[in-house]
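Below, each structure is written out as structure tokens.
Each value in this text was obtained by applying a stated rule to the coordinates, not by laboratory testing. Quantities reported herein were computed from a predicted structural model and do not represent experimental measurements. Cβ atoms are built from the backbone, for glycine too; each structure is taken alone.
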Structure I
Amino acid sequence: MLPSLRKIIGKKQIKPDSKPSDFKMRDPYFIQIGLDFGTSFSKCVCRDVMLNKAWVFKPAGSERLEFPFLIPSTLKIIDGVLEHVTDPKCYYPENGLYHLKPALVKAALSEWDDPVLIPYRNALRSTDKNEIFFFLQACAVYLIAGILGDVIQQIKRRYTGSHDKDYIAVNMAVPIADAERPKVNDLYEQVLRMALRLAGKLTGHPKIRLTDLRTLISGYESNHDLTTNDACFIYPEVSANVQGFVRSRVSSPGIYLFSDTGASTVDQSVFIFIRENHDKSERLVFLHGDVLPLGSSYIEMRAASDSGEMNFNTLEVWRIGKENGNEDLELKIACRWIYEELSKRSRSTLASAKKKLLCKDQIRDIKVIFGGGGHCEYPYKKAVMHPFSGDLFSPSLTPDVIGLPIPRDLELSDPEKRWMRRLTVAYGLSFLKDELVKFTYPVEVVPPKPDEIFQRRAPEYHAVTKEEC
């Protein structure tokens, strides 16, 4: 696919300072959008495929913000009219529809009693499952379509003029534990396709009545666009997170624990990074993955619950207190609860991965990678590192913590390089889907039989895959 595409598009690209007369002669572009659909914020990185250069999308008007690339993932609905919350400091607005990403997952899995669905049930004043499902789907389409509309508009300004062979594709991520569940993966894909198709109509998130949005989505469903479908791709979040690491010169084959702390969840996985010598190809073999409901927003949610009053006002007060480092008893209790729960779940992640190794001692070669906008020393890092001094490791172990490198192909000034902690997923998704590192899902890795387990002989990293069974 790629060689023929390069022949069509060619290598020449228009320069930003070209004269208007030059625009008529410019070559078509191929832009790959990497969309990190986040619980609190979404992020986008765009890549000019022919130049192999990427840049961070920053919404208009955000230039003076500390993190201008953060796009709030929060909506609100008033009298049946849906709108986007643009204030990045407002997490829990009145009439707010927040934590849309995990709510979408719960709907896909029919976990209708989960507390994350409460704002959506309240907004509809309904418990009808079909209505709630459509409402969540519509909210996700509205949010993502508005973002993509803005991104595409910026691309068109960057490459002035038009060509009938201009092409834009979108990759979006889903946590590894959810990605191997067909219901979740299919819903994400369906939402992304709808959003890309409706991006031109929802650019900038215009306020829209839910009934009108329903009409737009129904129109999409009755008129499928195969070109749009081909342009959309869903990829595991942790694989996207480590694309920069895998492609860097500092990467090395081995076994890794990745712990990504977001607003709603901590996404954990243990994987083996394999580099084949014969063709220099790379692969990620996931031994175990889990999505833990222990993200940074649970600190304020727990504190608000313990205080006896949990609503959008109190949630916002506790969130601000958390970020300011306040030492209220409720916040201390909440952080301690996160620490204890995450310590137990991290141990479970490591133990589950260890069961799939032919040589159990290989787990002692593990390295740790941290990521996510919610990551901090306490409770998150200390909780993840705690199991290495427990009964699972004897003697205790202090694994190396590997930092993710700053990519050379991304347009970032020196002060902006600190953004990368929040941009690793979007950056990883900015590569062509055919160029993304191949992976094996945890469910495809079969635990070895007792007679196949052996003692350590040499440092090797192998897990039995589905293809080898």
Structure II
Amino acid sequence: MKMPAIARLSNKIPAFARVGSAALLSGLAQQGFSLLHFLLAVRWLSPEALGTWAMYLTLTSLVEMARLGLVQNALTHFTAHYPEVVPALRTAALWIGFSLSVGGAVVLWLLVVALGDVWQLPGLAGLLIWYPLLAAITSLVRLQDGVAMTMQNFKIGLVSAVAYGLIFAIGMVAIHHFLGEMPLSWLVFLQIPALGSAFLVARLVGGKTLRFVLPEVFWVKKLWAFGRFGMLSNLGSMLMQRVDLLLLGAWVLPGQLAVYNVATRLVGYLDFPLNALGLTFAPKIARAHCEGGIPKVKILYEKSVALLLLITLPMGLAVVLGAGWLVQNIAGPAYQDAVLLVQVLVVASVVKPWGRMFGVTLEAIGLPAWNFRMLLVSCLINGGLNLLLIPVWGIFGAAMATGLSLIITVSVGHFWLRRALPVRPLAPIYAIWTLASSLGKKGLF
């Protein structure tokens, strides 16, 4: 019997390149709907309202990333080493994630109230007062996605992303149609049915992925002891990426904040292969460390960076050359000041594959404290450059500071990694040609 075309194509793909395809599709769906939501918001919100919404999303993402770092990295590590106690691990992860989400949301609201005179963003505290409820629901949805990832079942993440994105987009269209405007408070409430739909649809597709037992204090402590460094590392990474926006809130008006948000959002869409594939490499690096030690991890690290470079470099070049067209057609003429910002940020992001796999590898081989220390240094460099350049050049100064700090910290971080893993800095660049040639010989290029 003749093999179906799609199966023949799948067999042509090298195992390493094929491994993250499902996760990449899930990330693509998430980023695609994120782009759709952004397109609707940038057209139906005033620049001032868009600036406030951008700050809301930035602040809430701090809680989301803290929970992801605390729960997911530890769950991945201990699942690989202790598969016989998986239900206990998942129960501990649920308790830790829920507590951090709700507690972090409350702290976030108190912080915004205290900084009300610094950030000229009226209505932001009113949006965040509802976030503890949303954080509680989100913690359950993301744990379900995280458990599926440790099982290498990325179908659950895909349907979850599609369900959330579709319901939120439909809700935005309905609100604008019936109200003729887009109140920010309605966008916050719209997250509740979107998250609920994501959980239920994923539950139907994936079955009872989440099965819990009575919580064990031992595993709660173990996950916390390991995951706290991942949490701090994720927060450091998030601050590294968002300190510019947080500081801009104190120096520029919401309209300029919206222009900068347009630039960072467009550049951020280039990161989805790094985020989606980077997470899929974590369980594989953890297993490689258990089975083959440092030599096997070194090879996997270099191949991972090469694959990420092969995907992101063409995308980055296209964005640099077409930045004017992208800003004009996605955001509109009111945001043309974002063009130069996009180009600066994209050029600097060429080093991100090394930085992404640097953190993933250290977490996976059981050295989260190393990753946290490096990210702490990164935050200090980024914050210092932003404080230096924003008062002088405004949003352009923020873009320059963010780009320079990214290049500096990834370069330093890579040499820091060599203390634990004897990687070669240029090896992934050479591996690109080998990987591309392999794909070309199999008819994929």
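Given a value of -11000 for helix-only ellipticity at 222 nm (-39500 (n - 2.57) for each DSSP H run of 4 or more, over all residues; to 500), calculated from one of I, II, which structure does it belong to? Going through each structure in turn, the value belongs to I.
Of the structures labelled I, II, one was used to calculate distance in nm of label points 7 Å out along Cα→Cβ at positions 68 and 372, giving 2.9. Name it.
Working: I: 2.9; II: 1.9.
This value belongs to structure I.
Among candidates I, II, the computation of distance in nm of label points 7 Å out along Cα→Cβ at positions 28 and 316 that gave 4.8 used structure I. Comparing relative contact order in percent (Cα under 8 Å, 6 or more apart) across structures I, II, the highest value is found for II. Of the structures labelled I, II, which one yields 32, 27, 24 when semi-axes √(5λ) of the Cα gyration tensor in Å is computed from its coordinates? Here the read-out was taken from II.
Using the calculated result 4, 16, 16, 13, 10, 9, 9, 9, 8, 5, 1 for P(r) over Cα pairs in 5 Å bins from 0, in percent, for residues 36-91 alone, pick out the matching structure from I, II. Don't skip to the end; give the middle numbers.
On the way: I: 4, 17, 22, 20, 16, 10, 6, 3, 1, 0; II: 4, 16, 16, 13, 10, 9, 9, 9, 8, 5, 1.
Among I, II, the structure yielding 4, 16, 16, 13, 10, 9, 9, 9, 8, 5, 1 for P(r) over Cα pairs in 5 Å bins from 0, in percent, for residues 36-91 alone is II.
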